[in-house]
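Structures given as structure tokens follow.
Derivation of every value follows stated rules applied to the coordinates shown; laboratory data play no part. Everything numeric in this text was worked out from a predicted model, so none of it was measured. Cβ atoms are built from the backbone, for glycine too; each structure is taken alone.
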Structure 1
Amino acid sequence: MLHTVNKSPFSNRTLSNCLAHLTDGAAVLLIEDGVCGAAAGTAAAAEIARYIGRFPVYVLGPDLEARGIRGAGLMAGVKTVDYEGFVRLVTEHEVVQSWL
């Protein structure tokens, strides 16, 4: 299952709820304001770091750029994808769960 999160972890608990429901074979894609969760040095990044070894975590590159998060501003272990990568992730997973 691919889990997409579009809300900032600094305004609600959507990301935390998503992470708590991950199961084998799952992946997480942070989009829109959700990409703020992958900013290095934040409490949200520390929470994501506990899952990175077991589940792949991706962020949508254009959304990072739109929010000014670049290079060293992104936490280690998170993979950046473009729109083609987003589509690829959707087609690779049987189910997409959008966390709103």
Structure 2
Amino acid sequence: MPVYQYQVVNSNLENEILEIEQALNEKELKVHPITGEAIKRVLTNPALILKHSTASEKKSLDPANLTKNGFTVFQKDKSNSMKYTRTAGVKGPEEINLV
């Protein structure tokens, strides 16, 4: 599904942009889905990503690099879809169980 960019019409922040993934047949949004503020779609050039990951992306998403930069990553357990286990980072619980 394509990702569309929307701009908040009367934002306190200059050029506040949000990206929303929508199906091609969905109507253009007029209201921010969380805050309820008026938004308008921004026309942008389409982007084609021909390489799905580069060496620099792999390096930046490496668990050691994420931990070093203060991020915590939880991965969904394959046997239990309600359980997430911490795979990177030092803050937070080892596991999260959604009930």
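For the read-out FRET efficiency 1/(1 + (r/R0)^6) of positions 15 and 63 (r between Cβ atoms, R0 = 35 Å, to 0.05), a value of 1.00 was computed from one structure; give its label from 1, 2.
Answer by label: 1.
By the measure relative contact order in percent (Cα under 8 Å, 6 or more apart), tell me the structure among 1, 2 with the highest figure.
1
Upon calculation of helix-only ellipticity at 222 nm (-39500 (n - 2.57) for each DSSP H run of 4 or more, over all residues; to 500) from the atomic coordinates, which of the structures 1, 2 produces -8000?
It must be structure 1, since only it matches.
Consider the structures 1, 2: one of them gives 10.4 for mean count of other Cβ atoms within 10 Å over residues 55-62 as calculated from the coordinates. Say which.
Going through each structure in turn, the value belongs to 2.
Given that Cα Rg over 2.2 N^0.38 Å, derived from a single structure, equals 0.95, which label among 1, 2 identifies that structure?
It traces back to 1.
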